[in-house]
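A.B. asks: What follows are several structures.
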Structure I
Amino acid sequence: MQSRNARIGLKLFCVYLLLYGGFVGINTFSPETMEKTPFAGVNLAIWYGMALIIGAFVLALIYGIVCKPEEDEVNKEGGADA
C-alpha cells in the first residue's frame, strides 16, 4: 500500500511540477505576457500564482482521498471503534 501511495504522490507532484514549470518558463522567456491583465485589472502573474496555490490544495485533497487507508487496514491496526 505504501508503494502505491508513493507512486500516486509522485505522479501528482509531476503534475504540479509541470504547472510550476510553465509559470517559471513564461516568466523567463516571455515576461511581458505576465504583465497582461485578463480579468478585473489583475495581471496574469497574480492569476497564475493563485491558480498554483489552489492547484496545490486540490492535488493534496486528491491525494488524501485516493490514498486514505482502507477499512480493513484501520481495523487491523486497532484504529477503528471495535
Structure II
Amino acid sequence: MTYHAKIIAGGKISLPAELRRALNLKDGDTIVLDHDGVSFTGMSYAAKIRRIQSLFAPFKTPGVLASDELIAERRAEAARESAGE
C-alpha cells in the first residue's frame, strides 16, 4: 500500500494514522530510516531489532548466551597474557 506524508517545519514528517496503526506505532516510538541514495524505507525500531536478530539466528548456539561466550574468551585471553608475562 502507498501512503503520503508531508514534511513540515523542522523536517518533521507526519505519518498517516492508518500507517501508524498498521505498524503499531505509538507517540514517542522510534523509527529507523534506511537510505539507499535515492529513496528511503522505514520501520519501527523493534522491527529492525527483530530483523537483525533473524539474520544472526543461524549462528546462535542453543542454550548458550553469546555474552557468556565472550566473557569466557576474554578471561582465557587475560589468563594467557598473565601467564606469558
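A.B. asks: Thinking of I, II, which structure, once Cα Rg over 2.2 N^0.38 Å is computed, gives back 1.79? Intermediate results must be reported in sequence, preceding the final value.
C.D. replies: Values: I: 1.61; II: 1.79.
The read-out was computed on structure II.
A.B. asks: Same structure, new question: So distance in nm of label points 7 Å out along Cα→Cβ at positions 6 and 30, computed for just one structure, reads 3.9; which one of I, II is that? Please report the intermediate quantities before stating the final value.
C.D. replies: Numbers: I: 3.9; II: 2.9.
Clearly, the read-out refers to I.
A.B. asks: Quick check: -24500 is what I get for helix-only ellipticity at 222 nm (-39500 (n - 2.57) for each DSSP H run of 4 or more, over all residues; to 500), calculated from one of I, II. Which structure matches? Please list the in-between numbers first.
C.D. replies: Values: I: -24500; II: -13500.
Traced to structure I.
A.B. asks: Right, another one. Supply the structure label, taken from I, II, corresponding to relative contact order in percent (Cα under 8 Å, 6 or more apart) with the calculated value 27. Can you show the working numbers first?
C.D. replies: On the way: I: 27; II: 13.
Computing relative contact order in percent (Cα under 8 Å, 6 or more apart) on every structure in I, II gives 27 only for I.
A.B. asks: Determine which structure produced the value 0.15 for FRET efficiency 1/(1 + (r/R0)^6) of positions 46 and 70 (r between Cβ atoms, R0 = 30 Å, to 0.05), calculated from the coordinates; the candidates are I, II. Don't skip to the answer; put the middle values down first.
C.D. replies: Numbers: I: 0.15; II: 0.80.
Source structure for this number: I.
A.B. asks: Hey, distance in nm of label points 7 Å out along Cα→Cβ at positions 38 and 62 derived from one of I, II reads 4.3; which structure? Don't skip to the end; give the middle numbers.
C.D. replies: Details: I: 1.9; II: 4.3.
So the calculation was done on II.
Read-outs: derived from the displayed coordinates by stated rules, not from any lab. Note that the coordinates shown come from a computational prediction; the quantities given were computed from them, not determined experimentally. Cβ atoms are built from the backbone, for glycine too; each structure is taken alone.
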